[in-house]
1. Between structures I, II, III, where is volume of the Cα convex hull per residue in Å³ highest?
2. Here helix-only ellipticity at 222 nm (-39500 (n - 2.57) for each DSSP H run of 4 or more, over all residues; to 500) was calculated and came to -17000; which of the structures I, II, III was it taken from?
3. From I, II, III, which structure was Rg and Dmax of the Cα atoms in Å, for residues 43-138 alone = 29.3, 89 calculated on?
Structure I
Amino acid sequence: MLKVPVFAMNGQKKGEVEIDPALLGGAVRPRLLKQAIVTYLDHQRQRSARTKSRAEVEGSNRKLYRQKGTGNARAGMIRTPVRRGGGRTFAKRVPPRVKELPKKMRRLARDNAILAKIEASDVLIIDGLSFKAPKTKDFAGMLSALKIEKGCVVATEQYDPLVYRSGRNIPKTEIRPVDDLNAYDVMRRRKLIFTSGAFERLKKNRTASVA
């Protein structure tokens, strides 16, 4: 069993919670993690960059005028890349998408990412994470008390507007509902922070899935 430390918002340790590695895939699969992250980043590309080749611009295929006797420089069709309005020599093409990952592979990659973080002691649980009003100073004070300085992902049980608005302006800090986590989100930042409700939701969902 793996143990995850539990802290209060003031940085005081309150105990530990156990989780079975089997619920998170049993072992870390580096190749699957890489595949999931590459696929995720590929899907973020806009894919709108595109130019026309000389086969796609308007104009005739006929040679403009005869080769000799006109006094002009030799010229081919009007769509040639050397003429204004002609096609591009090396036209940009929209690259094909990386093959889609099945849902089970995406979930396993996310679970493996969480497992890797737990094994590296980069996961912790906050008990009683709540704010009476959006307050970035209080959120930053909590991170300082927990000695988190190089970025983190905070997973909440559900979308919490007060938590989100309190932490959204802090650099290298992401706030996500636990059900929206993916392998890239987990691996992007140094620390992964769960609320107690989010961690229990994760365990419950994975237990139901394994069963």
Structure II
Amino acid sequence: MAIGKSFGRRIVSTLNLILWLAFLIVLVIAFTPLTAYMLKPLEVKEDIRKADVIVVLSGGIDRGRYLSLVSSQRMVRGAQLYFEGRAKKILFSGGVLKKNGVAESAVMAQEAKRLNIPAEDIFVERRSQSTHEKIVEVKKMTEALRWKSLILVTSYSNMKCSLMGFESAGFKVYPAPTDPYEKYADGPLERLSLFRELIHEYVGIIYYKIRGWI
């Protein structure tokens, strides 16, 4: 009986310790510059030159099938580069997520047409879901068209992994990250949200290196 009580106390003490550690970690993430330090190694400087195509990676759509804020930023950035004459074609990459039932790239292309980008200059890759799949599918499309250089448009924090992936696939890549909203995360909730994104990017880079994709 005494052994059982002792074991129970150890379990409770361990759980208390775990909860306090979790609470401390949350406080560190929310109220220190931790995310700013984590963001620095992911930084890729903009290097925009003329290329065969502008490739815009999707970043999600909402339940109403409208572009998420991330996707909107990427789409607008791609459109700006197109109208600046950086490339004559623009390719949107991103497939169908189960909860939405529509290809993210198709929604981006639709919005790009509303900005008066001619339909004949827009290409849509609808099959991919992960960054690696986007690279593979874009490679298939561009090989047929003999495109070898591209301006890559994605979020600031996602650029490093994506850039290394496209370069490993044999492309000459010119990075054009969107406005670095990640740098402006100065509130507790914003830092917590950004921390999740940064962990996703770091895990992705490690996994892609293990698989030999970057």
Structure III
Amino acid sequence: MKKNFYDITLALAGLFQAIALVEQTAKTGQVNSEDFSVCINSLFDLNPENSLAVYGGDLKNLRTGLELLNEMLIKNTPKHQDTIRYALGILHLQNKLSGRKDMLNVIASRIEQANQQAQHFSYTHDNVIANLGGIYSDTISSFRFRIQVKGDYNYLQQQRIAHQVRALLLAAIRSAILWNQLGGNRWQLIFQRKKIAKYVRDMLKSITPS
């Protein structure tokens, strides 16, 4: 089956956007509210009309993820060691999770509960984020392999920020699942790097004023 690299690149951008926010939150205690909202909302659309709908139906919502991919794939900037480590970790966890239908069912059920909760608050309300962070802790964190998030201890020990980081890791897993469903695989990041980089470049051009 011919792979749709446009959609594969979208999902990859979603993954890297969530990872970028994990780094930002862990190191600064702050998070871009618009990007954060896009990542969190992606968790609740489990039957999207298309891949872009997962991210609010607007390519501009993925600008941060696309710019990060642009640096890593096109400019080949060596400064993103933590980003690469997080990404590989997320892909490893997604692969583990794909073989655990029972855990996938639990996650889907609890996300639906969080969705009901969000109707009374908002999708980025602290109570909802705490719920999503709890889902990650109770399910994905049970695997032997865990992602070790680096950052400022003074921030990471704060419960609110810890919940945000875990919710963002869950959003990264969601994008990794989508990426895999669309035909994404790690070999593409090596052998079809230039092809993905071209899609990233074209997407950025389409959302950047000339």
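1. Evaluating volume of the Cα convex hull per residue in Å³ on every structure, the highest lands on I.
2. Of the structures listed, the value fits II.
3. Comparing all candidates, it corresponds to I.
Read-outs: derived from the displayed coordinates by stated rules, not from any lab. Given the structure is predicted, the values throughout are model-derived calculations rather than measurements.
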